[in-house]
Structure 1
Amino acid sequence: MSREWHRIGYAGGSHHTYTGGSADFLCLPEDPTWGNNMGGTDPSGLIYGAEYELYAGSNPFSVSMEDDSPCCVCKPPRTASLMIPGRTNCYPGWTIEYTGYLMTGYHGHPGATNYVCVDAKAEAIPRGNTNDNGHLMYIVKAKCGSLPCPPYIEGRIVACVVCSK
């Protein structure tokens, strides 16, 4: 049995310059339904679409700088899944679901973000490159010091793999 991919909609999260809000990436549906919409000017959290921030020397994808990111959910036939940063294959007994590259927010921005393994065959939302600079995703590179080098290499893009069992 093979895995199923379900295109949900749009990747999103908090603005990269906000010190409050969530660090999580969210998968927002293409067809939202709304509860009671009170509107108003009360303080609230805000959610932005996610954009790829990819520079020519560090772009392993076919998507471009400022492209907006879609979101998919992978449903493997197995029950446990694990994302392993720094590897392109799974350990014995695990099955590869996909390989990709580790992405997160920029280390100099005040907003916190989680690491996410973006599929090596990353896509963009059609006509989605408005450059709102909301929730930004940058490629992750190794930084030697407390991270031992070797086996890691300073400045090398960190690959990742999602495995299931």
Structure 2
Amino acid sequence: MTNVHIKARKSPYSGTENINRRPVVDVKVPWNVDWSDYDPIEYTSPVVLKNPPWADDSDAKKIQHFNEIDGKIDRTSAMGKYEIDEKTNRPNNPQGRTGLSGRGLLGRWGPNHAGDPIVTRWAENEHDDKKKVLQIILICRKDTGQLALPGGMVDAG
């Protein structure tokens, strides 16, 4: 089996204490595997539901141009074309089921593009002058406490 995005199925949802995903076993992750009673937990952050300028409308049926440039919003995916659920007009995660539906902390229905610069340098090893060490700039995320690349979401346009 290919990548089954372990991190995208972890609970609780990032930044929450009580939003737990519906468990999805590895074999049920792909959308082409039948799971007629799949019932993911619905969650969109209250911050996103306030409709800030960077977020789409709560009703995905108002989005007409998935898988293409939609005005100033790039709704294409680096992973290729993604499927749209016929009933809800919501995009399916191209990597498969996650146990959660809705946008979570993401503003857009479909791809949410981010830019993460990678800055490295070779430095002298304090303990051994003959060997160089590769250093990288990382930040500590405020929401999870994890180390991450610096960066952020790409604005429309």
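Quick note: the coordinates plus some simple rules give every number you see, no bench work behind them. Just so we're clear, the structure is a prediction, and the values are computed from it rather than from any experiment. Cβ atoms are built from the backbone, for glycine too; each structure is taken alone.
Key figures for this structure:
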{"item": "Computed 2.5 for distance in nm of label points 7 Å out along Cα→Cβ at positions 116 and 132 - originating structure among 1, 2", "result": "2"}
{"item": "When relative contact order in percent (Cα under 8 Å, 6 or more apart) is computed for each of 1, 2, the largest belongs to", "result": "1"}
